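There are structures below to look over.
Where a number appears in this text, it was derived from the coordinates with a stated rule and is not lab data. In this text the structure is predicted, and so the values were computed from the model without any measurement. Cβ atoms are built from the backbone, for glycine too; each structure is taken alone.
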Structure I
Amino acid sequence: MFQLLKGLKIIDLTTIVLGPYATQILADFGAEIIKIEPLNGDLFRAVRPGRQEDLGVAFMNFNRNKRSLTLDLKKQQGQEILHSLIQKSDVLVHNMRARSAAQLGASYKVLKEINPALVYCYSPGFGGLGKDANAPAYDDIIQARSGLTALNANTQNEPQFVRTIAADKVVGLHLALAVASGVIQKERTGKGVCIEAPMLESMVSFLLSEHLAGKTLIPPEGDLGYDRMMTPNRKPHKTKDGYIVILPYSTRHWTRFFKVCGLHDWVSADKVVDPVLRSENIDDLYGKVSEIAVTKTTKEWLKLLSDQDIPCSDVNSLEDVMSDDHLVASKMFHQSSHEHIGDYLEIRSPFQVDGKLAHETMSNTLAPRLGEHNNHILEELGYSNNDIEEFKRNSVIS
């Protein structure tokens, strides 16, 4: 675990994937994360498989290096405990609607009175300025509403979900960046800040940066959609024995590609050497790549193109990714063990700091069991054993 954020205390009210992904990134950099959950736990705990009822593997992969505290925030005592934590914390993160946060005593208006230096970051489904500010949202909703499912349509033009939790994870990165930016503001000025990173707006910003295209200009000088992304010939190309991705991008790449393929008329063609004409004729160029790709095996292409420094890749299945030579060498997956679940495989943090990987500097901690750190956290706040037993009797904690 990197220690760049050591000493930063974050109260994490997030659930499912978006927020937990953001706070896990911060935890990997050394921030202290207290994950507050309802008494029945984050719903993502139940996603199977898993060796413990409250610790499914999906939850494990988004919640390492955190502590768990259960709290019923619908009860006054639960809100009082939250407020005690806020007094001693730097950041609060949630992915609720603003209305829901207010009902749980976790609105910015309330918490900034308790801790004026608090960095308050949240990711609702929809931004507070729009008519849907209080509408529910999950990843599938935002994939559809942002245009991602249409962009990912199949050959019959039927919209398709991306087969990963794309919106949650993209917005999770926005949320982590919002936290880091807010912390810098706090360090420089001593003042807190409230930052909203809504899902829909974040995904639209992410997707339309290139696809606004001709509609960027007023009046428009073209349609929506970045041509290189929209051409049907942008795809993994069939080879003699499989598939390959070939991506000549610069003029040098394109001329080298056609030269090594023996297509000398194409090497000096205007639509190859002129970047503007290349952009306008990208469908034709990619079509030519597809036509040529079937003449060799994938292995032959990889050797030929790599020798010319032309970007290329074989097409990995998920199983292939696990044994990818580069990822094996970079120790992307490593085995750990824990008394609760036995042996398990971890995906390491992708970052290196000063040439060191996270698990080489400090062992990661397994995602917490539900309420695993209740007593410890409450004792840190000054509550006695009698207080803690009363909280349990009153179902304030589990």
Structure II
Amino acid sequence: MEQLTGYPRPDGRWGVRNHVLVLPLHSAANLAAERSAEGLAGAASVGHQWEGIEGDPDQERIASTLAGFAANPNCFATVLIGIRREDTAIAKAAVRRGGRIHLVAMADHRGTAGTVAAVRPLLERLLAEASLTQRRPMPISGLVLGLECGGSDALSGITANPALGVASDLLVAAGGTSILAETPELIGAEHLLAARAATPEVGRRVLEVITGFESAIRDLGVDVRGAQPTPGNQAGGLTTIEEKSLGAAKKGGDAPVAGVLGFAQPPERPGLQIMDTPGHDIEQMVGMVAGGANLAAFTTGRGTPTGSAITPVLKIATNTAIYRRLEGDIDLNAGAILDGEESLESMGRLIYRRLLEVAAGELTSSERRGNREFAISRTVSPMTAFSG
């Protein structure tokens, strides 16, 4: 690959895509957002089920997620569609996080049809401006990589996850940032991650977050160790939560743990970060993207088409059988390690090269197919114990 290029943002961050996003602030605005972006190349929209209820115990968490997603550097600009003209708090938070934000209130435009009629010309103007933005030479330090696994099997910790760990180490060594998420899938590996902490305080936070999650789930009457691995994981050959967690942690390679992040919190420094997220694939992806991930890698042994509306997601199969079965949904086959065609090191370097190519503009399978999954994450509930 030649020089890595991206889109510089005014706050110093870098985008690897240049979308104009339409994001509803209330589930009742979903249709207006979808219709506004419909058929406009370069425009993206997502929907969700949050109703913006005052007094919602998760209101701060959800507002932070929406603000961070709106401000992701892969967005040239974001149009927020609210219900009332006073829906300004999330817009202001997104601006503070570096986003170029336009807020449209449905109350000012006589409902859905009027809102769409107002937003369409705004999007066309923003897309025209975005088309004039040129890629510029970009440092590796501008990359923030989200690390994810879903539909894990017995080979996840042998092929794809450790190979992705090699790629993550290469990125971190070059000055970039990787985010390791999925708190439920780190239970049993917390002592190993804490031992790699860059400082004693970071090590303390690693243990606090992971053991705290397990305690919170236990207080709700759920045995997370009994809930894991999931039936799908077991069908794929995983037998215990420790086995699953040790494999999941391998996505983070061997780099020191530089920091521990709350859900949707942006990193303050480069290096390997651990983000406290649920195990659900889409929720954790949204959390990392809301935290600033402009690139993501997703390993799978059982298969999944999951993608993101604004951040390219590189899919990596753990085995050749699932790669062939879901060829149109998966980008790379780490099963080549088991087949004797690649070593762990060579596969990791291949993943790293492909990530740089994707960052420079090459489309992933999920982008070509239009995957744009989005889900709102809430605080700990019994269902949080279950993940892929």
Structure III
Amino acid sequence: MATERTVNADPEMDRRLMAVALRFGRRTLGSTAPAPAVGALVVAFEADGPVILGRGNTAAGGIPHAERGALAMAGELARGSTVYSTLEPSPVPVDGLSDVQALIAAGVSRVVSALENPDPALAGRGHAQLRDAGIAVATGVLGDEARRLHAGTISVLSAGRPHVTLKLAVSADGMIGRVAGERMLVSGREAFARLQTMRIEADATLIGIGTALVDDPSLTVRVPGLRAHSPIRVVLDTQARLSPKSSLVKSAADTALWVVCGSEAPLAHREALLAHGVEVLPVGTGSGGVDIEAAMRLLAERGVTRLLAEGGAKVAASLLGRGLLDEVVLFHAPVVVGPDGVRALAGGALSAIERSPRFRRVEEARLGEDRMVRYERAV
């Protein structure tokens, strides 16, 4: 039974402290998959206000969990405290003890969580065990914000695929590059910096073979000291045409590279990639190339929960057409490509996103000379 202690009952204070836990959890996005990036606080309420005794977030690789880190920092001071967690504490033992058992053993008085466990087999079990131990439980605090933080885990469990964000850098005339194949950066320094953050927070980033051949990107995080936080690079490449001399393949020893190809891709092409440390993942094909829905399921099975799609136009149109987009981030640059440009969506216009009832605008910001607009799935 938890030690009796006066605890906070102010909903506004709960929201403020949960916001801190959410920010702390976000710090490890992109490094915890397939586990969610949870944030947790251990808080004591003193006469002059709350004191954070411990804080934790899910460690790289998923273990230890956030609650364990926060309790370890607080030590004996955790007795009688309130714990804030962005996700329901797990009732499943890890290293012999579940998060729920750790909270009970620490003698906390109250647990505040933003979301129930998104796994239907576990939802509510952690909260029930805490209540059975005499610990007060409050749920649903900043639930919408927590759903965004844990969108990857929720998508894998509910849809069997990663949460997919499409990023497009678009010129003033709706182009993403030139038909002639000239590499073109249509977004400025501030927008590029935002992209680096998006890569850090993604488990994997995705392009099509067309973009790989034309742009020869590296898709790594290009912030000094943070390259190790680069996501897995994924290329949709029906015939496994990616060159061993490409920047992607040449960096495969340092940053994981997966090529998703058709099951009938030439064996010689596959073997050449395998010889350079590339993981080759065959899936079925359709009329347009790789079966993108099968590819999404495969990525989820391999632990990818958050996927950043960076192009090109064909991949963007395919994801949109199949209803696989959860977020879209558009970087509008004040440049004109001209009539020889490549439209942002193959066979369509940006209005398919901007005016679609399937998406709602949730954020808009100026990034230097560029304008960033973010959309989320509405239904």
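Using mean projected area of the Cα convex hull in nm², for residues 151-302 alone as the calculated read-out, with 10.0 as its value, let me know the right label among I, II, III.
The structure behind it is III.
Who wins on mean count of other Cβ atoms within 10 Å over residues 207-214 among I, II, III, i.e. which is largest?
Once mean count of other Cβ atoms within 10 Å over residues 207-214 is worked out for each structure, III has the highest.
If distance in nm of label points 7 Å out along Cα→Cβ at positions 55 and 159 is calculated from each of I, II, III, which structure is the one that comes out at 5.3?
Matching structure: II.
Percent of Cα pairs over 31 Å apart was computed and gave 33; which structure, I, II, III, did it come from? The partial results should precede the final answer.
Working: I: 50; II: 33; III: 42.
Source structure: II.
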